[in-house]
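Engineer: Some structures are shown below for you to check.
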Structure I
Amino acid sequence: MMSPNRPGPTYNGYRIRDGWEIVVKTAGQPLRLLDRPLREGELALNLLADYLGDERRAAELHSDFAALTIRRFTADWELSGSDIDKALTEVEILRARLRIALARG
């Protein structure tokens, strides 16, 4: 997660013929394109790896994160750092509830 003293990036997704083009906006820096995934379904992985700066953590979270965010989008979209943090918190809460339910049998 980003430092509270530094504004994080904002990710804008634009629908293109075969998926999404993602523009990354970070204060004080030029706009940049997020690398397009080689395989379908890896957009959330690329986005989280960029945002978190941790490919291993991104790999652990991307599928559930995508289900809560990107897979639901049908039109152009925007995710701020705050939006991403909220979605990741929701993923962790859902996973904790699942662990508790499984432990109870």
Structure II
Amino acid sequence: MKILATLFTCLALMACKTSKKSLDSNKNTENELVGIIHVNENQCPIYIEITEALNPGKSLAFKTAYPINLKDGMKKKGLKVKFSYTTSKAMSPEGCGVEAIINLETIEVIP
């Protein structure tokens, strides 16, 4: 009888863990966008341009974003990237007229 109770407890714990992972994966796809990196334009050292053409069917909260934690290897003009993000309350560089400041969670280059 103790074995049966232990088995049900283990199964219940594993089931909870599985559903939690699926919720997290859905959350990341909502904040996943495609954009083009621009360097030293419009008084910004770097920004990502997000257009409806690159993100069909998604409602865009902003069209330009300043990425706080973009790695140096990704700072190339015209680079097309797919990324997930969270918005930040950090300040943008002086004179930079972007609509949002973002923290990049994941980023990958799209050929």
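Engineer: Consider the structures I, II: one of them gives -0.42, -1.45 for log10 I(q)/I(0) by the Debye sum over Cα atoms at q = 0.12, 0.24 Å⁻¹ as calculated from the coordinates. Say which. The partial results should precede the final answer.
Structural biologist: On the way: I: -0.42, -1.45; II: -0.50, -1.37.
Answer by label: I.
Engineer: State the single structure among I, II that was used to calculate helix-only ellipticity at 222 nm (-39500 (n - 2.57) for each DSSP H run of 4 or more, over all residues; to 500), giving -9500. Kindly include the intermediate steps, with their values, before the conclusion.
Structural biologist: Numbers: I: -15000; II: -9500.
The value was obtained from structure II.
Each reported figure results from applying straightforward, stated rules to the coordinates on display, with no laboratory input. What you see is a predicted model, and the numbers here were worked out from it, not measured in a lab.
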